[in-house]
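Next up: the structures, one after another.
We did not get these values from a lab; they are worked out from the coordinates using the rules stated. All values derive from a computational prediction rather than experimental measurement. Cβ atoms are built from the backbone, for glycine too; each structure is taken alone.
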Structure I
Amino acid sequence: MSQPHVTDPVSYPEPLAHPETRGIELIDASERHGRARDLFPVWAAPNVSVLNFTVGASLILLGLELWQALLVIVAGSLPWILTGIVATSGPAAGTSGSVITRAIYGIRGNRVLVAFFGWFISAVFLALNWLASSFMGAELLAQLGFTDPVAVPVIVTIVVAAITVVVAVFGHSLILRSYPVVASVLLAIFLLVTAFVLPHVQWGYAAPAPLEGAPLWSAVTIGIAILASTPLSYTNSPDLARYLPETTKRSHIIAATAFGGALPCIFFTAVGALLATGIGSAAMDLGIESALLALLPAWLGPIFVVGVIINTISLNGMTTYTASMAFQSIGVPIRRIPSAIVVGAIGAALTIYLVMSTSLLDAVNLMLQLLVLISGPTMTIFAVDVILRRNRYKGEDLFNEKPGGPFWYSRGWHIPGLLAVVLGAAVASLFLTNAVWTGPISAAMGFLDLSVPVSMIVTAGVYIALTPSLRRSSTTTPSVTQGAHA
């Protein structure tokens, strides 16, 4: 299907009173606005999250000492730099990331990758975040006498999902204007919660059975894989930056995106690790949501739950917004607003399933690790392509879906891009360790989880090796079209 909106002359309304009707259509220079620093709160609001507490606590439960956990948190946050690099392609191309990746996989190949990988990542993260608000909302309602273990979390999920879809429908303008306020409110709530957590911290904490050798490195690498999966999943970062003027400095976009996401993740994940030192594994077995609420005064518990729900809506609103454009980029004849509703319904259904079958801690750790097999290669190849092309993407070429077009490659498939991602995921699976799957190489190495660095090295190496003309064009030719025929 050929996209019909490449040079759509219609002026799309920006006021908050109007839903955003624009989908993947190119954004004209006259409609570009904003500054790179506007991206900082856009990424900070979704990442002031209770999931950070959960992941931080899990590092201590893995057996790490507190100082080891803090080092792992910093190391696992480094991939936010890749999220920032990928974001720069949005203003360059003037369209969404799910369209820009046509340059990597080819017109037809991109449809397959976006339909499978993009939808899987979006659905998982929608479910994980709605799961957090469902559990904590149900915990709070239980204190008020509503104790049905199935109906209450399901109702909370449906209500939160409906509000989230509304955010996605109003789109970029609402996100850009409201998220600075949301980030400030969430920061205040989570810092207040932190103040009540700190008195329970055992600053001299020592693991009951200190890890050494292979078990220590296993815990360290598993922790890094869990943490890195979040920034590696944000291949949608161009979608939030695409309205910026094309002349916006790339370094500013990278810094605003990376720091906006990384700083709250590092801080509140560290708080989660501190929390785990003071409450013990028995309390954690009851669930991170119960453990947190038990530490807070009666007046703060409801405020914290509201904060968790606001955070969930901000993160999933952004995810639903970008996922709705992925539907269009694969050729589905649907407008962005109906697409957002479909995305929300799929995510809500998966959340309800998880609510009735798992705990928050188990779901987060398992899904984040499995996600690396997808997010690691797709984020890596996107960042490498941006670097090799020197961020020179021509929007009109990306929408040329005809045979013989710049990104038609071999009958619509770009073998180097597809092969690099598949090999990156396949080889990384041999180095993965979790409750569902342990790769043979990981097992032979004492259960080290090297899935993140392996996926990145293999994917980048294969793509660079198989695209010699793209490498040459990055230094000799300013035309993205010539580089596209690698």
Structure II
Amino acid sequence: MNLENTKNQEVEEFSSETKRQYQYIENLRKWHDQKKEELGRPLTACVQCFGCQMNARDAEKITGILEKIGYQMVETEEADFVIYNTCTVRENANLKVYGRLGYLSKLKKKNPDMMIALCGCMMQEQTVVDKIKKSYRYVDIIFGTHNIFKLAELMQARLDSDGMIIDIWKDTTEIVEDLPSERKYRFKAGVNIMFGCNNFCSYCIVPYVRGRERSRNPEDIIKEIKELVADGVVEIMLLGQNVNSYGKNLESPMTFAELLQEIVKIDGLERVRFMTSHPKDLSDDLIEVMKNSKKICNHLHLPVQSGSSRILKIMNRHYTKEQYLDLVDRIKTAIPGISLTTDIIVGFPGETEEDFEETLDVVRKVRYDSAYTFIYSKRTGTPAANMEEQIDDAVVKERFNRLLKEVQTIASGLTKKHEGTVQSVLVEQVNEQDASLMTGRLSNSLLVHFKGEEELIGKIVDVRLNECKGFYYIGELV
């Protein structure tokens, strides 16, 4: 949405909060134009995202606001404004941010007018904010996951004061729509359908930093997708911490399956993906909708986390190994050939060799196309962080390597079976290693590289998968 071209009648439809934020954007645009005249160049901004696809979508909103103000986006941190959109699911994500902040201090000495902002999940932890206030006092703005829409207002507050601006909300019921957003791709986009999480898995910090579940109104979701399709988008990724519990807090409850049924009716929309699905909430109705729609991609991400019912109970996952395997069987029966991927944690407190063997058993029975495998990371503030029987690092690493080998062996065999077939491919970009090749994504989310022209980007084409390379293919246009 372009601020200058926004029609008056459209502005009238905005919420009062949206109007407030557009006013801050307009004020900052005037400020930017003055600075641009002084410097003889536009101000530059760099947004770096450290987290999940929800974070990536938030980064698009941040970028959209900055571009409306007048900032020129750059990849380098040698910019006039640097924003880190942080993640705190694992400890190494926190450490990476602290390391980058040390680098930024040197850049700020060279450019005293440089502004630094931190947002995202990591900022929802009080211990993190306290550390930044003490050790990184040159940071200008700190805000969290609930108030990204206030970026322009917080920037104005920083310009009007001499100190660090901190605006952290513990939780919110507010969803602010219709603010600027700048998509990374012109042909595919992420769409938030809900925010927050109510599950409180014992290892996970997300409910504490993202808040309780709140679903967007289906009318707003449909409207956004229709506008995206009109702007050239052919593939949508529906985003939420647990999309399967969508709609429970709406005034007129609607299930995720019912929402999907409405979305696939949109003319011009070719592909629909979604994540993440919690096994405990995945309904037979959803399986039926997936089975009957050609637009829904042939891929389901279904985190198992552990194959041990004992560990799953301690994790507070609300399903057993047997229930998970029964769900997988129902999915595969309804949708033969569906690509299943998962998340698995190794080394959860108290995990025995027998528990780990149960996980390997699930991997062998389900036969995942790929798996995101993680070594358990203790997150302060979660129940698991205080559990006894933390597993020895050497034991965890040995189990992790065994799991990785099992997953890769199975996945490689599954990928091989598609060799020689012709598949529909969404062309996404010029290959990063060979400019004569294009890179596209299959419905099952695997990549294929093939000879083609840049004009194909954003189009869905047929490609023969000539050679399997383990986790991707070399193909040719048909």
Out of I, II, which one gives 21.6 for mean projected area of the Cα convex hull in nm² as computed from the coordinates?
I
If relative contact order in percent (Cα under 8 Å, 6 or more apart) is computed and equals 9, the structure in I, II
II
Could you tell me which structure in I, II was used to calculate helix-only ellipticity at 222 nm (-39500 (n - 2.57) for each DSSP H run of 4 or more, over all residues; to 500) as -22500?
I
Here P(r) over Cα pairs in 5 Å bins from 0, in percent, for residues 31-174 alone has been calculated and equals 2, 9, 20, 25, 23, 13, 6, 2, 0, so which of I, II was it run on?
II
Comparing distance in nm of label points 7 Å out along Cα→Cβ at positions 335 and 383 across structures I, II, the largest value goes to I
For FRET efficiency 1/(1 + (r/R0)^6) of positions 39 and 271 (r between Cβ atoms, R0 = 41 Å, to 0.05), which of I, II scores largest?
I
